[in-house]
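Asker: Listed below are the structures to be examined.
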Structure P
Amino acid sequence: MSITQKELARRIRAAREACGLTQAKVAEHLGISRPTVVQIEQGKRSVSSLELSRLAYLFGRDLRDFLQDSFQEKNLLSALFRAEPGVLDRPHVAEALRACMALGREVRNLEELLGIERIQRVPASYSLPSPETKGEAVQQGIKLAMDERNRLGLPTAPLPDLAELLANQGIHTAVLDLPEDVSGLTLNDPRKGLFVFVNRKHHLLRRRFSFAHEYAHILADRSRFGVVSRLSQRENLVEVRANAFAANFLMPEEGVRRFLAQLGKIGRTRPTYQVFDPSGSMKVEDRMAPGSQAIQLHDVVQLAEFFRVSLPSCIYRLHDLRLITEKESADLEALHQKGAGKLVAKLLGFPKPKHRKERNWFRNRLLGLALEAFRREKISRGKLIALASMVGLDREQVARLLEKIGSPYQGGRW
């Protein structure tokens, strides 16, 4: 079926209205006047392929959506804008959503282009009622973390790389530049799959927490099209549940207590024991030196390193588990602010967390598929450069790569 100019105009208008965008916004995006947009939507002015491509990006769609026989007026982006009405008023957040969705589309398009059948791995899904109080949200998050750790066969052990763990559950993960107050995004596209994006601007250990936080949304909020995790929404009960999940998922209570017990920091001030022999039992009380079980900064540093979390997160978790008092928590935080934690970690021989060095599974997947498509002459050099730019590689870096490995366009061997 050939799409007429009038039908294409109708689809453009429907897509714009579904996203809640004004004609003025579209005009600004295309670099044309609003009256020109009116003419396009009335079918009185044709739209170029470049303009249609830019409109598709603005509406969070694949360009081909506008040219197929059938057309769905609503899509994932429009659903997200309805669920998160404040996003439209924050252009940087809305743009981040568009960029993430574009990456997801490109990966799936490359897979289809290369004839790759995606192995559908679907992560677990837990049916939880909507929490009505913060206390209920916290309890749900704690139980969800315990249940998922048990399902994964990791009841108390430190978790591996979170991006790898999520990827093994069939979730696409990526580290991208997002607005500072956005820690992560979760997208649930019925056609493209599940996606988790976390903020590259944040420290490695904070990103690890964000991956765990977004994983909670994957497990418990599958009915939603997506979630934008923002600091300004931290009081939202769904976000409270996700934060409680992340803390318990990364540092399970039993694992924390077991580790501290190995340091001699868990137990009663005067532990008592029952010693049995054939004639009966004898009660023995072990008097411990005053203050010997007080958790010190070097204990917290070791605990944070073991579970691969930040020192502040570790201090908060210890306080949350009532293993340290409010004053002890404040004192430890003050020492951290003075840089004492880093010094202790260095003296203990712990490696410095490598900022921005964890494996970026989604980036690797996109680039690997793009290079293979280019090798098979399924995409042009210009398309390869465009795809690479979406994950932070510029034209010169791509040129150097092709020069090193050769390409069919250069007469070289792969």
Structure Q
Amino acid sequence: MPKNVIVLGTQWGDEGKGKVADLLTAKASIVVRSQGGHNAGHTLVVGDKKVVVRLVPSGILHKECLCLIGSGVVVSPEALFAEIEELKNAGFSDAEQRIKLSAACALLLPIHPAIDKGAESLRGKNAIGTTGRGIGPCYEDKVARRGLRIGDLYDMDAFAQKLKALYDYRNFMLKSYYNCPEVSYEETLQSISTMRDRILAMVADVSDIIAKASKENKKVLFEGAQGTFLDIDYGTYPFVTSSNTVAGGCTTGSGVGPLAIDYVLGIAKVYTTRVGGGPFPTELTDEIGKGICTRGKEFGAITGRPRRAGWYDVVAMRRAVTINSLSALALMKLDVLDGMDEVKICVAYKDEKGNILDLPPLAAFEYAKMTPVYETMPGWSESTFGVTKFEDLPIKAQKYIRRLEELSNVKIAILSTGPEREQTIMLEDPFA
């Protein structure tokens, strides 16, 4: 029986991971975030409540669930405590007591968003399309070994010296290279100092907690952020995030070995979306694409930015299946395709020489040479919204799903037919 299950995105993020993580958390004792920062917003709908979580794992909505933030996550204390207040206002009064942080988490400081926005402005038309929340610059400082971590707060004298060195360097960049205002070192130190005790009260050995839970046969859910093709190594670089969003990132970012993982569930929409810049082979810029965006409410949960929409991309999915060792897929938003005369599936790419590619390129610039090759299937007029049994779906919708399963080389475990928990078809329980 699977105990440790990873849930991650297999496209360019925004696949609906929050709903699936929330659904599976009902059976888990622990939910873990392993990478990313507070740019990763998951929208959860429970009854008449709509809750958006960013840093906090989706398990926070389940009273008995422990929520862990692993060492691979970059943590903005201000964003974390603002989110905790939102959760308290939504009725989750014990949220702070059920969240534990790794001392090895990098601290995202006020200077990081300033650098992020300055860099994006300097890139001009080549901007990556970041959220401007400082995630990338924070990871940059972490890798350069000049960043600060939550554990540094135990010695505030040493912390102040490290912070001064970091701000001297980053403010020089802001003023001299990005032509932006400096960020106050004194104000940052004061702000962090006032939050210090509250932060340290949440620190725990995340890796050890997970290891002990596994020995006790408790179920642990690892919740990925962003999506496979935003991975710093395997995504459409440089139009990517700054962490490893694939399954391997979940293990390194939480402190567990790869053999501890029993099941990897990939999340994908029955179409594809992308936010920000970068390649998108199946993008629809016509009325069909606008219709999908409108019906699917394709706007960022945190930023409100409109997403780009396109057909389901089997070529990209094959890569995602391989590099994540996917056990199964959860397909989201089937109801968005209701009422369409036809639906298309990208089954291959064709390059400028007419060669057919079954897998996507690893270099972003090569996508410009690719033309999607489509297979067209008839659409369905009946509603799939809220359907909870596969056999109750329209026959044409069933055939579409089974064709996606066949072409993607991975079984379908879950189908979502609406935003709420009960609007789900469970074909296989990852924890069963």
Structure R
Amino acid sequence: MEEAYPTAAAIQILHGKGLYSNIWFDKPPLSAYLYLLWDARIGIPLRIAGAVFIFLCCLMMWRFAVRIWGPREGLAAALFLGFFLTFGIPSAVMALAPDLLMVLPHIAAVYLAWRGRAFLSGLTAGIAMLVNAKAVFLLAACALWTWRLLPLTLLGFALPNLAAFLWFGQPYIQEVWRWGAMYSEQTFAFSTGMMRTLNWAGYQCALVVAAAYALLKEKHWRMLVWLLLFLGAVAAGWRFFPRYYFQLLPVVVLLAARGYTLLGRCRAIVWVLLLIPLARFGPRYVTLASDLLHGRQAEWSDLAMNQDSHEAAGKIGPEGSLLVWGYRPDVFAYTRMPAGSRFLDSQPLTGVLADRHLNSSEVAVPTWAAQNRRELTGTKPDWIVDGLGPLNHSLAITEYSDLKEWLGSYREVGRTKFSVIYKRR
């Protein structure tokens, strides 16, 4: 799903629509535009793009560690980063989405700051801000090394973001920043944040042990502050999704590479600890590969909704425009159809956030959602896929009184386990 959303937005750009003005997109723009590099294709082109991206991250991390310490630390840093971007989060699948996409400019920006390149460091952090709003913490990390030239750092950071505000205008502010601020207000319980952070530290204990040893032996205070800044970035909004912890990897990996070297013969401890994430997440890859080689459908709960979207997409079209109700942008990825409205999913139409709308009907922004539904009634998509109603009936498209007259122009033409398909009469 994390890849389906920018894919869906990129497909609409390829259909000639403007991001934010003609497409509701609540992420910064570069993730959608990046997907244009491979024509917003899924499957093998997307997996190759992801592999190339991870390799570039490892290469940048290698260069950073080599310049600070030496070739042994450089190789360790590259291998640690590659390992934990393969066996690092519970689903054991790394989506090429904003949190992961920020890793490369994150490493590059701090590396440039360490080298004293204040303007380029700020510019790289500013570009990262067009991928992920948490790059504001990256600006603070860069300032640890460039504080004597802070105006240059701030100038570099401001230029790409000022350009984005001027180019995209008010819709960009509304969809990314106003909606994002509202999203961040919907927090999780304190215990959830603590438990997920401890889980992360447990699975990444090889890194944590080696990094702690480096800090203990050499007292890298700037790196410690860098680490604390991005613990704050993970905690911002108090939501703690596993993908948020990607922001900790650059500094922890860098420190762990040094700690691994300093451990000497005791570095075998790190190798043993690496077995924890390998044993936890590695078998998932073997299972999926076996299913693929034998032509079997994967029996994996994380894939169930995606498989349903693929089935629903097969019952549509191929001509016409599409509205997807629910957070199911993978239907756009499979059909490559133009959107019949400004909306790629139903969050701005229901006002209920996608991370809870399967089991909750709590509306965060009722007035804004009602205004968006009024806009929807002025559109005429040829197809509607309701991928939310079968999972939470109170949020089904048929349950909105202000859409009943408009929905009367459609008839049900098919169903899957989690979707209802309508066609315009």
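Read the figures in this text as sums done on the coordinates, not as results from a lab. Remember, it's a predicted structure, so these values are computed and weren't measured experimentally. Cβ atoms are built from the backbone, for glycine too; each structure is taken alone.
Asker: Quick one: mean projected area of the Cα convex hull in nm², for residues 57-120 alone came out at 4.6 when computed from one of P, Q, R, so which one is it?
Answerer: Values: P: 5.3; Q: 5.0; R: 4.6.
Going label by label, the one that fits is R.
Asker: To which of P, Q, R does the computed value 2.7 (distance in nm of label points 7 Å out along Cα→Cβ at positions 169 and 201) belong? Kindly include the intermediate steps, with their values, before the conclusion.
Answerer: Working: P: 2.7; Q: 3.3; R: 4.9.
The correct label is P.
Asker: I would also like to ask the following. If mean count of other Cβ atoms within 10 Å over residues 209-216 computes to 19.9, which of P, Q, R did it come from?
Answerer: Working: P: 26.5; Q: 15.6; R: 19.9.
The correct label is R.
Asker: Upon calculation of Cα extents along the principal axes in Å from the atomic coordinates, which of the structures P, Q, R produces 67, 51, 39? It would help to have the intermediate numbers written out before the result.
Answerer: Values: P: 99, 56, 46; Q: 67, 51, 39; R: 72, 53, 40.
Only structure Q yields this read-out.
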